[in-house]
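*Asks:* Below: a set of structures, written as structure tokens.
Derivation of every value follows stated rules applied to the coordinates shown; laboratory data play no part. Quick caveat, the model's predicted, so the values are computed rather than measured. Cβ atoms are built from the backbone, for glycine too; each structure is taken alone.
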Structure P
Amino acid sequence: MLSRRQLLSLSASLAAAHALPLQAAASGATPAAIVRNIPSSGEALPVIGMGTSRTFDVAAGDAAAQPLMTVLEAFFAGGGTVIDSSPMYGKAEQRVGDLLRAMPARPPVFAATKVWTEGREAGVAQMQQSAQRMAVDRFDLIAVHNLTDWRTQLDTLKRWKDEGKVRYLGITTSHGRDHAEFLRVMRAEPLDFVQFSYNIADRRAEEELLPTAAERGIATMINRPYQRGALFSASRGAALPPVATELGCSSWGQFFLKFILGHPAVTCVIPATSSPKHMRDNMQAGVGPVPNAAQREEMLRAFAALKATA
């Protein structure tokens with residue numbers, strides 16, 4: 001249960017998210033990207049980041065790699081900075097690094113990856129390799145992926161943070177399991193970030209994960225916002241509901257991302273795509289109004305009606 005102070009703080013953050021894009025629109029300027037603060041530092045992050053699972057796991061000469069530079073350019077053009085990867089994602093870290101090296105002028109990047117191995121020395125070696133692959137001198141965030149040997153890896157990450165080798169540390173789960181253990185670590189360890197799945201069809205994170213993050217002052221990074229594309233199977237061919245117009249949504253993708261952003265404990269969402277068109281669409285969800293509680297209920301009713309007719 002959130003305290004009155006925490007509720008007021010979260011409400012103020014949402015109000016600010018509403019106000020900035022509206023002020024930009026009133027002045028005739030391009031709407032600014034919505035940002036939210038990392039609780040442990042106050043640093044502002046754009047709410048739409050970029051995941052790389054599957055989409056960037058391609059060989060350099062593969063045809064599937066050809067649009068990725070345009071994807072990255074569209075991400076930066078939309079005000080994005082947060083790029084999340086993992087050694088678990090095959091060639092993704094290397095593809096990101098190659099593209100960043102190839103850019104004539106590298107935009108600001110909030111570089112995030114994960115450590116996904118057992119043992120102290122293996123963890124250190126993997127994180128050093130990830131930095132080389134992703135072309136970063138120092139990661140902004142490293143999280144223990146799926147709680148793999150989390151005590152050992154968090155111990156290293158705490159030391160690295162103290163030494164200035166990484167800015168933030170955290171834990172992740174990408175498959176919905178281990179929520180009980182995940183919560184125990186959230187409540188016991190000094191985490192800056194947690195990453196887990198949350199979307200309009202899978203709202204289990206609202207029960208404990210999101211409230212605990214708010215209570216503990218932990219930033220949240222949301223993966224699988226489209227339930228690996230399953231949400232589009234339900235919405236394909238359907239007209240957007242009136243609440244989408246209120247929120248400035250011109251696509252179901254934006255609608256689904258806006259729903260997630262309507263939860264005040266969400267810091268950043270990391271949809272993954274290999275399509276420049278879809279990336280531009282994703283970035284549009286990071287500007288304009290954020291749904292309030294009443295609008296989120298209307299969004300849930302609209303989604304329920306979709307499922308009923310599917």
Structure Q
Amino acid sequence: MQIYLDKVKKFLETPSILPKIIIIYGPTACGKTALSIELAKYLGTEVISADSRQIYRYMDIGTGKVMREEMQGIPHHMLDIRNPDEEYSVGAYQKEVFEIIRDIQSRGKVPILCGGTGLYLDAIAFHFDIRPREPDWRYRDSLELLRQEKWNQHLWDMLAALDREYAETIHPNSHHAVIRALEVWRETGKSKSELRVKKDPLFDVLFLTPYDGDRAKLYERINARIEEMFRLGLVDEVQGILARGYSPDCKWLGTIGYKEVIEYRDGKCTLSECKAKIQQGNRNYAKRQLTWFRRYT
């Protein structure tokens with residue numbers, strides 16, 4: 001912990017014309033939450049989540065959302081702000097978080113962003129100009145029909161053939177993101193990443209990660225975390241979301257941890273197969289995160 005405190009101290013003592021923020025990033029299960037809370041306690045500040053699934057209510061165990069007792073009294077933002085069937089964009093995230101950062105800074109505190117969603121972190125750290133686009137619903141619907149016929153991997157393979165680098169940042173089960181990327185490519189002939197325009201930076205950023213480069217240890221932690229999710233009641237959590245009237249086809253129930261439990265619930269796999277699929281899915285996601293986060297080092 002001392003190494004992080006020393007980096008923070010040096011960062012805060014270094015003069016800057018820009019207001020300072022701290023970003024804690026890294027692959028899933030590497031210890032970001034614990035580090036963010038310890039630093040927030042040390043600085044007397046607040047934490048802003050940068051996780052695209054933790055913004056959704058009821059999705060707690062399967063997303064690794066910080067528990068109330070874990071917060072140790074530290075205010076947390078951008079958790080539980082939408083229902084599982086609601087759309088939410090990077091642009092909306094950027095707008096809301098800029099306002100939260102200004103509020104925290106107005107009280108003399110240094111905000112801490114913590115999460116593993118690279119697009120969210122990039123939007124804040126690099127101040128991308130994110131321009132809204134009118135959806136092409138006819139094309140989206142045609143891709144959805146194709147997905148239902150040939151499933152998620154087929155759409156991902158289509159995107160990878162056009163834009164391998166961007167496809168590697170998306171899990172095949174995140175089919176809405178894959179569809180949007182295909183839509184953007186069809187409309188512009190460019191990757192979504194190419195269309196992001198950096199504006200003048202708004203913040204002086206310190207990037208910190210608890211990931212130490214030991215991938216074997218990370219995979220062990222991922223496997224252990226999934227086992228813990230099931231002990232905490234992941235299956236009951238999914239059942240509870242469905243009992244609230246949300247469809248199994250709901251966008252965010254198609255992501256890692258939820259899709260597989262629904263398959264288990266429907267008798268399509270055993271419990272051990274379900275766990276193994278979620279563990280493998282999270283390990284694959286961690287690989288994509290590590291590729292994305294190279295830009296922060």
Structure R
Amino acid sequence: MSAAPLFDHHQPKLLIGSCFSDEIGSLLQQNGFDCLVNPGGTLFHPLAIARLLNWALEEPTPLRSFQRQDVFLSWDLSGTFYALSEAALATKIADLHASLQFYLKQSSHLVLTFGTAWVYYLNADQQVVANCHKAPSNSFTKVLSDLSQLQDEWTLLVQRLAQFNPELALVFTVSPVRHSKDGLLENNRSKARLHLLLEALCAHPNCTYFAAYELVLDELRDYTFFKADGVHPNQKAIAAVWQLFAQQMFDPATKALIEEWEALQKSKAHRILYPESREGQLLKRNLLEKERAFFSKYPQFKGSTPA
């Protein structure tokens with residue numbers, strides 16, 4: 001497994017997959033990175049993610065649509081991606097294609113998080129769905145994906161991505177969220193297939209693995225790091241993952257930049273006791289000057305530049 005090029009603020013990043021992508025993507029955005037995070041909504045299965053990425057690498061084509069009452073959805077996207085007319089959905093899908101293709105071409109890193117190897121096939125066309133959208137269960141067939149199928153699909157996609165953007169580094173993770181509704185034994189078998197898949201993929205020179213799963217389940221190993229449902233990591237766990245991610249994935253200059261940003265945010269969060277006083281007004285002016293100086297020093301930092 002090769003080491004991934006380290007993160008900096010000079011090129012965009014794309015994050016696709018399950019909840020880890022949402023959480024880390026949000027933190028990257030808060031820390032000034034230009035990131036596109038799950039623009040089609042949260043996706044869990046490697047084949048659903050591969051289907052979306054392969055579609056984005058090609059000329060624009062419609063995605064499969066589905067109408068539930070007055071809401072229009074796509075079988076290839078999350079339920080959070082919707083419209084209230086077929087035409088509006090088609091427009092959103094066209095915009096999604098353009099955004100994905102741009103970020104795949106311009107990004108230095110593509111962070112991919114796989115959540116489960118259990119997949120649903122739509123009986124009407126025998127194709128993978130990204131989300132069942134609460135359709136009747138008899139509309140689908142649920143399968144634990146075969147490892148060889150996953151490897152074949154993703155080996156081709158890794159090669160295709162390298163041809164499309166030779167500078168693109170792929171960072172893979174496995175979601176530490178237990179899919180307990182599948183059953184604990186079934187969840188463990190599912191996660192095992194994902195790990196074996198990524199072991200094979202990370203033999204490619206443009207691929208690396210980030211051990212978020214191992215940190216949460218093997219090092220933290222405590223339900224105080226989980227939400228009340230016992231399966232989703234809480235903010236304390238996410239903070240620990242973020243700390244490890246920054247330690248392993250950021251170059252020294254990026255670490256220093258973020259330390260400055262965090263110090264500035266702490267100063268801004270400090271409550272001024274008498275904001276209308278001369279001292280209070282002076283403190284606010286000093287903070288504004290520090291913020292302007294920060295954005296002038298780091299023009300690559302994506303944030304709200306003060307007026």
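*Asks:* Check the numbers for mean count of other Cβ atoms within 10 Å over residues 68-75 across P, Q, R and tell me which is largest.
*Replies:* P
*Asks:* P, Q, R: which one has P(r) over Cα pairs in 5 Å bins from 0, in percent, for residues 108-203 alone, as calculated, at 3, 14, 25, 25, 18, 10, 5, 1, 0?
*Replies:* Attributed to the structure labelled P.
*Asks:* When Cα Rg over 2.2 N^0.38 Å is calculated for each of the structures P, Q, R, which structure yields the highest value?
*Replies:* R
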